[in-house]
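Engineer: There are structures below to look over.
Please treat every number below as a calculation from the coordinates, not as lab data. No experiment lies behind these values; they were computed from the predicted model shown. Cβ atoms are built from the backbone, for glycine too; each structure is taken alone.
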Structure 1
Amino acid sequence: MEPAEDWLVESLRLYQDFHAFDLSAATRVLEWIGDKGIFVAGYESSKKNEILHLMLPLRLSVKENQGLFPERDFKVRHGGFSDKSVFDLKYVPDTRLLVTSGLPGCYLQVWQVAEDSDVIKTVSTIAVNEQEENLWPRVAIFSSMTPGVLHGVRLSSLKIVDLESQKTTYTSGVSDSEELSSLQVLDADTFAFCCTSGQLGLVDTRQKWAPLKNDSPCSGCGGERWCAEAGGRDPGPSIASLGSNGQLCLIDPRDIVHPVSSVQCPVSAPSPDPELLRVTWAPGLDRCLAISGFDGTVQIYDVTSWDGTGSQVKPLFTHRGHIFLDGDGMDTPPLITTHTWHPCKPRTLLSAASDASLHVWDWVDIRASP
């Protein structure tokens, strides 16, 4: 059989559930609103890009498989258009507001999801002082009675802006020109940052800029670009840092300077676009994480037994559906642009690729199979 046919046969054993959809354009955004809806947005530079609020099919919204449902595709709940490419989108919890970032990166856009219509419209912009041609601000949201937008292109430009008044409530106040790759709010007073160089930091906004930080996550990592995410479930290290050559470090936030472990993931080549690198912790599983951005696959790992440095590891599961379900006959397989875990279903993920495909899949842990 052909490799695609082999995979289709094997998928009956590998997946508890699997759904493939086609978007109108590729997305780098999969942002949850509750556990039944997501936002997607286009990122092309030469045209208007759609921002869509999609509702999952009923079959994916129930707790148990209850047979056939009339709606087997995503349903568009709201939509709007952006004149910019959308590289990041954050939903402001307990509101109808969204914040987007992209190119050109001279400002952030604040959007409102209409309550009485199907429109997503811009309501304001947040100015960004740094206007570098190919760089765009990273964004995270402080959710509180008065939500704040954390954003920055470099460490020197990091600030928190009150979403309502647009007053700056916190700044880094440093001259460090390190370029940021990701920002993540951890609680009401702290956030984490990761620079493309691999520098990590934890910041307490109740005091002046004095982050717990390292210079780089792992030794011998020159030339790599990095992203990171804090998460995981206790016990164990809770920061995962991923390099563009497939190096993955686990870090205990109590000792951010010394990685607990450093392993090499089996990637076929360095990431062709390090902007798409993504590492995510499973919210409903102990010590599981997923990585993407190297090719057309999403790899899932169980980090429980990782220890020391330099070891080669194997994924617990690899999603190859974007490669084998490519119906356009592309010479170059699609590249995963982003992925996310379902907030409630432990082994369900969504993944999007450069060919505008969107997959929802519930993988089987073959270790638990009889």
Structure 2
Amino acid sequence: MGAPSRQSLAVAVIGAGPAGIVAGRELRREGHKVVVFETGDQIGGTWIYNPDVESDPLGLDPSRKKVHSSLYESLRTNLPRESMGFRDYPFVIREGRDNRRFPGHREVFHYLNDFARDFELRDLVRFKTEVFEVERMKNGRWMVRSRKVGMDGDDDPVIMNEVYDGVVVCKGHYTEPRIAEISGPPYFFYVLIHGLGSKYTATIIVFLSHFEIKYQYHFPFLKIDDIVTVDDNRVGPLYKHIFPPLLGPGLSFIGIPWKAIPFPMFELQSKWVACVLSGRVALPSQEEMMEDVKSFYRKLEADGCPKRYTHDIWDNKFDYSDWLAAECGYPPVEEWRKQMILATWKNYASRPENYRNEWEDHHLVLQAHKDFQQC
């Protein structure tokens, strides 16, 4: 029998950060017609540095002007560049730029824009266009309503109503602030300190309170009758952190898991979504996917894992990525990349202040560069 035929669909991708641009590439590679919606005027998502701060730091005012960046000026990566790049587009040193193994955020921004340029992805992106509503139609397709942003106040906003076969949500989770919700009365302790040789006495008030951290994921544009909800930082139900069982494959999410190796994971998630949408790979039935999700939740509960850590995949980050790779017929994560991540974590644990400048994994770097030369 020959290979299964592929269907070409119209797919909307929401967000032009790392997840959105690699999703756009993989969807286009699979033969789909892709539009990437981006509220800002640049590619890069959270890697676009903005020194401005929001007028409402707690994020409680919905009308506030949002600053879509969580970067600080001196931020450097906590992963070596060799391990964090897309698998077929190595994060190499370029002349005249930041050549450190753990570069600053501007170098990551440049890398993402190099990626978009070399794969001609900018033509897929509608900049300054905000998706404000995504709704499933009776025929199973998706109505996507968007508007141009950044126009003069006297101009009427340009509203676009468009129908797509699929929607891929790549909206990052570093925009909405995580606010401490105080769940009980604080306890006050007074500490009296007498300075030796001093005539002054200082009283320090220490506030102690038990609180829960919540609402990092935020998808107000999804009008899907609470089929997918965000509950204590759990987005669900999602099959393998990507497909809602009742709405897949038409609706999918890229980049939900955290404590992962982000860019390679985005790439593999996108490959899977692309080939599921084309019909080259089939999803399990709705019932099977839902049972898988429930089984996953039961395991988390049995392990004593709080709901807000549902998408923390650190302990099985490689198994998860290898599973995705196998689903879409792609090789597993390179062994050198796995070992490099583990070596970096070990180095960080032993010397957190210097691990970016001192490392002992030269043999892994050499192996990485050998692989890069074959790309």
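Engineer: Out of 1, 2, which one gives 2.5 for distance in nm of label points 7 Å out along Cα→Cβ at positions 56 and 80 as computed from the coordinates?
Structural biologist: Value 2.5 for distance in nm of label points 7 Å out along Cα→Cβ at positions 56 and 80 corresponds to 1 out of 1, 2.
Engineer: Continuing with this model, one more query. Here relative contact order in percent (Cα under 8 Å, 6 or more apart) has been calculated and equals 13, so which of 1, 2 was it run on?
Structural biologist: Derived from the structure labelled 1.
Engineer: Determine which structure produced the value 3.8 for distance in nm of label points 7 Å out along Cα→Cβ at positions 168 and 248, calculated from the coordinates; the candidates are 1, 2.
Structural biologist: The structure behind it is 1.
Engineer: Output the label of whichever structure in 1, 2 has the greatest value of FRET efficiency 1/(1 + (r/R0)^6) of positions 88 and 128 (r between Cβ atoms, R0 = 30 Å, to 0.05).
Structural biologist: That would be structure 1.
Engineer: Comparing distance in nm of label points 7 Å out along Cα→Cβ at positions 144 and 312 across 1, 2, which structure shows the greatest value?
Structural biologist: Largest calculated value belongs to 1.
Engineer: Shifting gears a bit: Given 1.09 as the derived value for Cα Rg over 2.2 N^0.38 Å, which of the supplied structures 1, 2 does it correspond to?
Structural biologist: It was calculated from structure 2.
Engineer: Assuming -9000 is helix-only ellipticity at 222 nm (-39500 (n - 2.57) for each DSSP H run of 4 or more, over all residues; to 500) as calculated from a single structure, say which of 1, 2 it is.
Structural biologist: 2
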